[in-house]
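These are the structures, in structure tokens.
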Structure I
Amino acid sequence: MKSWLDALEQVKTDTSLWEAAYDLASTLRRSGATVPDTRIVVAAIAFKAGATVSHVDTHFDLMASPLGLKVKGLIKSATSAFDDEG
């Protein structure tokens with residue numbers, strides 16, 4: 001597990017990150033989207049890192065259009081892996 005975590009990029013959580021998360025939350029509220037705070041923080045981190053969010057959580061798909069968040073949904077690939085086992 002440690003080697004896997006060491007391979008991940010670290011993004012500092014400073015005041016600017018929390019302010020960015022607040023701005024994203026405001027944009028989402030104005031667009032009518034309701035998303036858990038933890039997902040908004042992940043989006044703010046992704047923006048700061050210039051990263052695409054690979055996910056199995058439809059909240060990120062809800063954020064993609066109003067925020068311009070780059071996302072890659074893995075729900076189909078995750079469920080098809082279970083289908084192949086059956």
Structure II
Amino acid sequence: MQQSSSMQFLSTEESGDIDAALLDSSEKFLTRLTISSLRLLQIISGELKIPIEELTHKQIIAWFEKDGKIRREQGKDAATLKW
């Protein structure tokens with residue numbers, strides 16, 4: 001499952017809720033990172049057809065290697081992560 005151009009790892013509403021939360025800036029950053037990480041783990045587990053709870057660190061590393069290879073060979077628009 002590749003990320004569509006409209007897919008976001010953090011919605012505008014979620015970002016606003018985090019901004020409004022009684023958290024310091026480092027806690028807000030970690031909250032954004034955690035929500036975005038959950039979305040990415042859902043993508044990875046969906047592609048591998050296994051529950052998130054069963055993902056291993058090696059499977060996650062392999063997924064990042066694959067996505068990086070797609071980005072290098074086909075361009076960032078073909079990869080899931082757009083950076």
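Given 24 as the derived value for relative contact order in percent (Cα under 8 Å, 6 or more apart), which of the supplied structures I, II does it correspond to? Clearly, the read-out refers to I. Which of I, II yields 26, 10, 6 for semi-axes √(5λ) of the Cα gyration tensor in Å, for residues 12-51 alone, as computed? Structure II accounts for this read-out. Taking mean count of other Cβ atoms within 10 Å over residues 44-51 as the criterion, the top structure among I, II is I, with the largest value.
Each value in this text was obtained by applying a stated rule to the coordinates, not by laboratory testing. Bear in mind that the values here come from a model prediction, so they are computed numbers and not experimental data. Cβ atoms are built from the backbone, for glycine too; each structure is taken alone.
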